[in-house]
Every structure is written in structure tokens, then in C-alpha cells.
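A.B. asks: So, here's a batch of structures to check.
Each value in this text was obtained by applying a stated rule to the coordinates, not by laboratory testing. For clarity, every value in this text was computed on a predicted model and none was experimentally measured. Cβ atoms are built from the backbone, for glycine too; each structure is taken alone.
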Structure 1
Amino acid sequence: MTNAGLNFGRNFAGMRRMGWCVALVGWLALGGWAEGMWITGYYPQYEASTMAAAQIDFTTVTHAIHFAVAPKADATLDTTSFGLAPAACGAFVGAVHGAGRKALVCVGGAGSQAGFEGATTGFNAPYFVTALTSFMRTNGYDGVDIDWEPLDDSDVEAYTNFVGALRAAIGPGKLLTVAAPAYTEGAMFAGVQRNFDQINIMTYDLSGPWPGWVTWFNSPIQDGGYKFPSTGRLVPSVDGAVADFEKAGVAGERLGIGAAFYGYAWSGGAGVTQPRQGWNASNPPYMTVLTYQEIVAGYYQGAHYHWDNGGQAAYLSVTNSPASNDLFISYDDAKACQSKVSYARNHGLGGIMIWEVSQDYNGGAAAGQRSPLMLALKQALATPRILSVAASNGNLSVTFSSAPLANYRILWTSNLAAGSWSTLSNGVSGTGGAVQVTDTLTAAGARFYRVQTPP
């Protein structure tokens, strides 16, 4: 992924006294949209009482998706169940457009399969496409997001025809995106990918207390090489889902990965507090969904927090008495969100998709701290940034901001006009904080630096 260029020139008096002239060139990732990376956030209208549309952090998102209208088997749209009345649509689109971002309307959601299957039959499909296109245009949206759930192999033909017809109907000036199930019919998405501006994989809900399973994370980046004892298959992960889509032929730049602003608390059974735990089949644990704000307010303590290097995922481990009250809470925290930005960059993906933005919002917090996960994404997108240069004993120490899981190359040149750069360091790992590299100087003259990710 190409980094956006932003040049900084500095003269350091101390260096001039030594006979050196130093200038810095910092290649920064100042917002994913500046370099082609999208940050797409879902906003459910039913969360309006918790978070008004105007409170979305539009300095971070590039696209906002209004959730949702539902497909009906008679080829019409249910616009009332999720609250998408004209006034609500106008408020949402107005807020998004006022911030200079793109507004889309979602059709579907969990349990929408039957409605889609009826609406996309040979007879109904043209009427359904017309109804959806009309709703989009009447309410001023910039495009449509498709969320057909669940999506089975038997739906492939109807889905393919529907996507092609909708793409043609909305026209090239509008956006068409999709929330794609992880570990699904990748070959189908390879066949229709040209119709989509974004294929956002729902890389969350990747675990559950199902027969033959173990405790696992909601949205881990990696599988850590761990396999289910029952089947010998690798546990699911963001990386595994992306690999499936790319193996099927979907281009990486069309793919986005999911950041979950919620998590799951595992409890019950004989007591679960860790990932990769099994249980007695007669006494399985159960899961409770919690928003990020609920996790932080009700469960977080420093002593409970852990970062799993194998899964690249955060969790809380809570031991209680009796053991049936133990908790294993898997969720995306700030580090996980920033690591997902790095993963997307490292793998040349198109961007990040958030479900959903209100779960991160705390209206009672201080300004600038009301959406901590959105803030974490913004900070990751703003890396790398050259922070300082310090001279010592003829050497220069270059310090730059970094994101966790990122990889960086630091380059230098003594002649900007020539456009030729040499590598000072490569494969430098991000920490989520400041990283320092040292350049041993051997000759007087100008020195220019840049930092890029991925290397």
C-alpha cells in the first residue's frame, strides 16, 4: 500500500555547529482515506438514543453505513423495524455529508436470508432492485450495503444475479459494498467482486460453546497454529478468513476486515477463564454479548487483562467462587484495533469495517475520549510520524511513532532531487509507541529520512 507523502524540513542548530545539515522527510499515514484505506463504520438507527449520528467520529471513518432496511419476501422493503423513517434517514445523511464522508444504507442483517430468498426470485428480483434503488436515491444515500445473513451455498445463483442487477441499477456513480461472512463461499465473491467497491469480511463471532469446540476469541488476528483437539483443524482467525478469500481469487485491495466494538463473556460450565479450554459435554459454558463500554465499565481491571500473542487478541480472565462464576471475556481493545490497521497494511488490504460505532461511545466522557476505540484507529492511521532527531557522538537517532504489529523500513538519502533512497533499517517492528533507530554518520552533508509501512 502506497503511503501518503508529507514532507518536513528542519534545521538543527546543534548539528550545524558540528558541520551537519539534517532535514527530515516523514512519509506518514495521516488517515486511511489519504492512502486509499477505508474505515467503514456501521451505525444502527436503533442506537440513536445512545449516540446521535452527529456524534460519529467522522475524522476517522471514510464511510458510514446506516443500519438497516430489511428485505421482504414480496420484494418490498421493511423500513420501520430498524427505524429508518424519512426523518432518521435525513438526519443521518445530513450528518455524514456535512462531514464530507459517504453515507450508505444497509439492506439485510442477521436472519434476513428468508426475506432475500423471496425477494430475489426470478419474478420478484426486478421489483426488489427497483425498490432498493428508489429508497437509496430518495433519501440521498451514496450507495447500498448488502448484508445477506446467513448466506448458504444454495443462495449463490440468486445472490450473484441480485448483485449484478443492483450494480447496474444504482449506476457507476454510487457505491456497492457487502458484509461478507467469514469462511464462506469465497469463489462466489471472486466471481462478483468487480461489482463491489468494498468486500468487508465479518471477522468476528468466530467462536462459540459448540460441540467439539474450545474457548476461543471473538475476533483474533491469528490462529497461533492452534488446532481443535476434536478435528485437528486450525481455529478461525482474521488471517485464516482473508487467506480463504484470496485463495478463492478475491483481490486483497477489495477486502476489509472487521473490528468488533463488542465482545463475549464466557461463563458457566466448570468455569472458564482462559482461551483454548475444553469442557464437559454435559455442562457446556454459555456466552453473553457485551459492548466495549460495558466491558470497560463493568469488568475491566488491570489484573484481569491479558494479551494473547498467539491469537493477537485481548481478553479478561476473571476467577470467582464458585467456579461456575468464572469469566473469560474476549474483545477488541485499543491494541487489537491498531493491530488490525497494521495487518490490513501489511497484507495490502482495502481497509477496516467496524460493527458498530455506538458500542464504543460514552457520551459522559471528556471530549476527545468519548470513542476510545475510534481514537485508537485514528492514532494507528497517523503512524508512522517522525517525532524527533537527536545528535550524539556523530550519530543521529531518529524517533518515530508506530502501531503494534506494523513493520517499517527507514530510508535515507543525501540528494532529494535524485530520488534514490538507501535503506537504513528494514523489518523494524512497531510497538504502539515511539521507536528509535540510529544512523551512524560517516560524511558531512545533508541527510534526509523517510519511514514507510509496510516495508
Structure 2
Amino acid sequence: MLIINGTLITNDNTLKVFPNGAISIEKNLIQDLGKTSDLLKKYPDKEIIDAEGKIVMPGLINSHMHLYSTFASGLIIKDKPPKNFIEILKKLWWKLDTILDEKGIYFSALLPLINCIKFGTTSIIDHHSSPSFISGSLNVIAEASTKIGIRTSLCYETTDRNGIRGADEGIKENLRFIQRCKKENNPMLSALFGLHANLTLSDKTLFKCIEAVDDLRCGFHIHLSEDKADEQNSNKKYNLSCTKRLNTFGILNEKTVTAHCVHISKDDMKLLRKSHTNVVHNPRSNMNNAVGTAKIIDWKKHNIKFGLGTDGISSSMWDEFKTGILIHKIVNQNPNIASSEIIEALFLNNPVIASKIFNQNVGKLKKNYLADIVILDYYPPTTLSDETLISHLLFGICNAPVDTTIINGKVLMRNKELLYIDEQQIATEAQSVAKTLIHKL
């Protein structure tokens, strides 16, 4: 396959514009990049996709996602509205995940995965929970992601909130799926060891998790200091911050993903940086749950190279991008901050995180990187160059419709049409499944 006549945005450590560019794809990898005229001569027999001057860039990456949150849309909470984060967990999320069965897991995954294609998100790092259907749950999501074609890292949320048996089943499910991924070596699937949060994990359960992974050398995926309640619980029970507690168990490492980190201290930041732990910012979720705003400017000062995720609030990384930039300007009362930090998080750091998690080169337009590429309908009103790119990203490209999505070298959407998926039929079936599940509440 040969993409020609594109305005390439590469991100090989820096963001640059390559006008009238072309990309040669061989199987699932980027084989070559260069001028359209040169690559047409070099690869005369390849199938052509003419970008017609549109933006051609790496597919976006979502570094913290919850596919199972899909059925929260339209869900009516019958109790009094939650007043704080703990009540949000108890009245919404811990009720929703409990009713999920095999069909519920499958269909709640399909729709946001379809939206990933439509919004130009090609890889996600997901965090799953379904206490009534734990064993085999990650296989169900893997089936859905394989059907849709999204590159996916999965884990199961180990927690004590469903008793010892539930915690043990969560550990087993993580181990089973980690071992499956190691055996299959599928470029589209990866695994982490899932943990909910400090406040729902006892020392005994954390010890079990550490003993279970032993020589697997895997990373963990956990919510860290999302709300003040997490820090208060950890300090009261263990006389340690959440971050320091995780560090004592050896959970912090270069493949571990810590989501949120809203209430971490400067000492915590030093630990996260020293351990090369992946920190993920989720601005829209933090705003929606009113838990606070992460101190990303301090993170940057401590050399934490953080990524960006949606936390299941949607599949659109562009919306997360725009919100992340704006919220920090208003919180800090400074119009000159956050743009470069959020741009770096989405375009430079997320690919680094994903490459570690998937053990492959992901998220760049570069030779021998996985061919995860999107084409956007954007015709700039002013000159687009290396010098003006940031301004175009902030005020134009982020609003551009996705025309084409290619994942692992396969075209999944062309001219804004999904090629292999009947979205309407899946949505109709999902509504039927959701209706049955919600009656259980």
C-alpha cells in the first residue's frame, strides 16, 4: 500500500511537517517515507491511497481507557445524586460493573472501539472490571477488539471490594491473559496486571499480586491518587502516601501505568520519575468527578513524561487534548502554559508508553514502526509549516474530521465509511443487551 500526496505530520522526537509526502506500507509496518514523486517511482506496483493534500499522521493512542463504561451513557441513578467521588464509585461504577455478563462485556466494548476508528484512535490501554463475570472476561474484550481491529492492551481490576474470592479470581484472570499474550505474541494484543486503587487493596492482596507475577516482568495498571480519599486512606492505614506504598511493593516500574495522580506530592513525583513509571493525565474525567486538577506543570518540572487518556469518558483523544490545554490555563490563570505539555503528552509521550506496553514501535511515522495511520480532512487557512504546526494543532487540526483510519496496515475506514463493520446493527443489539442488564439494577 502506498499513501501519496499527503501533508505528513511526523513525530520522530519532534513534530514536523512534510508536504507532498508519501508512505509505503508493507504488511503491518511502515516500509518507507519520502516525497510522493520518489516513492511512486520506487514502488510502482503498490495499491494507491491518494490523500489529496490532507493531513497524514500517526494514529492517536489512549493511555488509560475503560471500555466497560459504555452503558453508563443513559443510565439513571435512582438514589440521591452522589456528592463526592466515593459515592460516585458506589452509586454508579460499582453497580454498573457488577451487572455486566459476557454479552454486556462484549457489546460495551464494541461501540467505543468503533468510535476509536471514527476518532482516529488506533491503540488503547484498557482497564476492565466485571465482578460477576471475571474468568474469561479479558478474552471477551480481546474478541471484540479483534473484530473491530483496534490495538489493545488489557487488564482486569484486582480489588478487595468483592471479597477474597473476587480478588483471587482477578489475580488469576490477569495471569491467564498475560500468559496468553506472551504465548501468542500477537502485535494487536498486550497485557498488564490490573489493580483498582490503593483504597480497595489490602497489603495481603498486594502481596498475592506481587507473588503471582514473579518472573513475568510485567507492568501494572492502577488508579493512583485520583481523589483525596485515596491519599487519606493510605496515610491513615499505612502511614504512607499511595505512591510510596506502591513503591514498597515494587509495583512502580517502566511498564506500570498510573492513571490520574491528581493528589501526589513532590516526593511522590520524584519516586515516579526515578522508577520511570508511566503517569497518565485524564482531565475530562477529573473535571467530571470533581476530584481536582493534576499538577502537570509540577510534573514537567520533575521530568515526568506523562501521557494522556480518556478514562472511558469517550473514545476521542482530540477532545481530551483540547480540554487538557484549556483547563490548566484557567486553573493556573496563565494563558501561556499547558499547550506544549499536552501536545507532548499526546504526540510524543503516549507513543513512548504504548511502545513499552506493546513491546513494539508504535505511534510514529517512521520506518519499521507499526502502520497505524490516520488521514484528516484539514485544509489550512494559513501556511502550515514546522513553525506554525502547534497553532494549527491547537485551533484547527484537532477539529478536523477523520477521513481514513489504518491500523496494523489494514484500512478500517475510508472516506469516512467503516469498511467491515455494521455500526447500526451493533448499536441496536447493544441497546437490547443494555436494557436487559439495567433491569438488574
Structure 3
Amino acid sequence: MSVNSTPTTPTPLQIYFSLVASARKAATQNELQFLICNDSRGLVPFRQAMLFLPDLRGRWQLATHSGLSQLGDASPYQIWLEALIEWQYARVEPNPIIQLTDVPKDLQAGWEEWLPAGVVALPLSGPDGVVRAWWLLARDEPWQWPAVPPDPAMWLPELQAAYGHALWAWLRPQRRWIASALPKRVLWLGLAGVAILSFLPVRLSVLAPAEITPLNPHIVSAPMEGVVKRIPVIPGASVKKGDVVVELDDTLLVNRKQVLEEASRTSSADLLQAEQQAFDDQNNSRASLSVLRGKVSEKKAELESIDRQAERLQIRAPADGVFIYSDQLDWAGKPLQTGERIGLLADPAQMNVTIWVPASDAINLEEGAEAKLYLHISPLKSLAATLTETSFSAQTGPDGVASYRIKARLDDTEQARIGLKGTAKIYGSRVPLAYLLLRRPLATVRAWSGW
């Protein structure tokens, strides 16, 4: 014989204990917030529930809304709700019930659009009494405070206390485990040790990208306008004084010379004819002889000018050294302006280090300061160097960052070669350890705050 049993409806007390247990077992803060705004409807029916938490500026911000798993961008509805809570937080009225006639006029229009008649705002706080959140509930019928049976709102004070304690457990500052685990004597000794170490003198230093560059190089530039025909030497090749390092295209000059030669022959023929006619008609021919002689001299001068320009089509090395430029294919067929730099002719035995120190990392760099160069090809070895020159103002470096250009003299050039890159470490004066650690944070705070 079987007996049909029907499930019993849980009592409000059972629902309350279930909500409190779920709040205590919430694995994350988001899970707790979702429970407050959604599961609480099983005990206290409502249409809308909102939870507000303070942001970094101390303003109340909508964190959870009933029926929504995730909030979108700030909408007019959300902005209006946050303004309503800010107004509620600022007033001293202990009654949590909010009525339409109580709120300012600029908030009344939004109320009629988004909220029903009954609204109650409950502050959620922990044992310390600090309000950690605001719980806003809205329903069609007005609220009564304090509510009496059979109104389910009678459970709101109990839920308010339980939820406030649960949020306090998540939002309270973490305990300083060091202070709780160590005796005060050990803590004081540790603080004293830190204070002593903060005055320990250390050398101020800065790291910056660096490159080995030639010292006092000769600049190879275009002597006139033209087009590069070819560069007969490869980048970094050794050349002797007088060797051709760049050849310019001669097509234009050859054509001009041919035209001028033909014009010169024509002018010479005209002059000869005029001289022969001068014997018969001396009065009329003498005037034209001066003009024709001038044209012949002009064509001759232009031909001499073209010959001089032809000599400059081949750019020769002004001294012995290494010709440094980008690439042969990059220059082939490239048009040049007068004075445009093509490359550098450097003595491989004379070199220095060019260092680009970002303006944000700059320290007091004086001439004679010590530096070390760590080349990329040999990162475990360092080359000693001495600062010889510092730029007066910052300029855009190769990486596009405003930097100071520093020149340094290498003490040992046996392992160095022009063009090698690496990282330079420049040493400054000795400063307390605390200054070394706080220099960058203080500079950042000053740039941010203007203090």
C-alpha cells in the first residue's frame, strides 16, 4: 500500500535560512551579488533589484541588476539610478523608503519612466558600520517600514544584516599577515633595518641603447644634382684616397654636350662667313662680327662647363678609410640634390660610442662620467668608455623617443667595430638607496599631479 506524498512549500523561515547559507557559501563576490539581486525574490517579492558599490573615486556605481547577468555601457537608466543613490546617500533621513515627492525635480521625470511607485534603498554594512553597498528594491505597491506580517518585507532587516556582513567579508581590507604573524619586536627591528638600508649609498645609473659610430668621419655628398648610376664599392669596404665611390648618370650631360658641340660648329661657320663678307662690305659686316664672336665664346664656355661637370660625375674618396652607407640597391637610380649625403668615409681605427638616453631616464650626465658598453654580439663582456659630449637638448632618437645624444670614448677598441650595437650603462654620482628606488615613481607622480 503506497501513500501519495505532495511536496511541501518551504516556509519563509526556511527560505531565509537558505538565502543566508547561500550567501555564506558564495565562492565569488559576483556570485554573492547575483544572489542578492535575484534569489532574494523568493522571500521578498519585487519587480527590480539593484546593487551599488563605490568606485575608486568614492562614487556609487551600479554593479548588479536583477535579471541581467552582465551590465552594458553606461545608459541613461544606469546614470539616473546612480544619481538617485547619490542623493539618497547624501540625505540624513533614516527612513529607507523613497517617495516620488521626496526626490529633486530633475530626478522625478526619470522615476516615472523607469521605476514603479514603491522604492526602498537599504544600506549594507558590516560589523565596522561602514556602508559597503546600497541595495535598491522596487515593487508596484508602496513599502511599509517597519513592515508587519503578513507583508514579506518584514524579512528585509534580517536580509540587510546578513548581506551586509557577507559583502563586508569580501570588501574589507586584507589583513596584514606580516603584522599578525611576527612579534612587534621583530617588526620594529625589520623597520629599523629598512631605514638604515635606505640611506646606503649606491651609484646612480641608467641603461640606454648605444651604437659604435665613427669619430670625425668625412661626409660623402652629391656635388651637383643628378641620378646615381651605381656605387662600385660594397657597404663597409675599405677604399683609398682618390678611389671612385659613387658614379652619377652621364646621359643628360652627354646629350647637352652633343647639342652644344653642334651649336658651336654652327656659330663658328657663321663667324667665318661673316669675316669673309667683311672684306666686301666692311660697314654692315663689322657690327655682326662682334655678335657672332660672342656666341662662339658663349658656346665654348658652356662646353668647358659641361666638361667640368663631367669630371664630378665620379665622386672620389677624400681620404683612406671605410665607406659606410645603407645598400647598393637602395641608391641605384635615386635622384640626388646638391649637397645630399650619400654616406660616410671613416677611419676604422677612430671610433666612439653614441648613446641615446631617453629624457624620462636622464640623470646628471657630466663629461668624464664612467660608462660600460655591452654589445649584442658579446653580452657577457663589457667595454669601458668615458663620456665626452652631451647634447644640450633632447631630440628624437632612432626609436622615435625624445632622448639625449651622448658621445663616449672607448678605452679599448680591439673588440669593437663601427656599426655594432648594444646597451650602454652610464654611472652617475652616489645617492641613497631610497632615492634610487623612489626616483622614477616620484617623477611619475609629479608629472601626473603637477606637484
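A.B. asks: Thinking only about distance in nm of label points 7 Å out along Cα→Cβ at positions 66 and 226, which of 1, 2, 3 has the largest value?
C.D. replies: 3
A.B. asks: Could you figure out which one of 1, 2, 3 the value 24.9 for mean count of other Cβ atoms within 10 Å over residues 106-113 was computed from?
C.D. replies: So the calculation was done on 2.
A.B. asks: For structures 1, 2, 3, calculate distance in nm of label points 7 Å out along Cα→Cβ at positions 122 and 410 and state which one comes out highest.
C.D. replies: 3
A.B. asks: Can you spot which of 1, 2, 3 the value 0.96 was calculated from, given it is Rg/Rh (Cα atoms, Kirkwood Rh)?
C.D. replies: 2
A.B. asks: Thinking only about distance in nm of label points 7 Å out along Cα→Cβ at positions 74 and 242, which of 1, 2, 3 has the largest value?
C.D. replies: Comparing 1, 2, 3 by distance in nm of label points 7 Å out along Cα→Cβ at positions 74 and 242, the maximum is at 3.
A.B. asks: A value of 34, 19, 15 was computed for Cα extents along the principal axes in Å, for residues 170-217 alone; which of 1, 2, 3 is the source structure?
C.D. replies: Among 1, 2, 3, the structure yielding 34, 19, 15 for Cα extents along the principal axes in Å, for residues 170-217 alone is 2.
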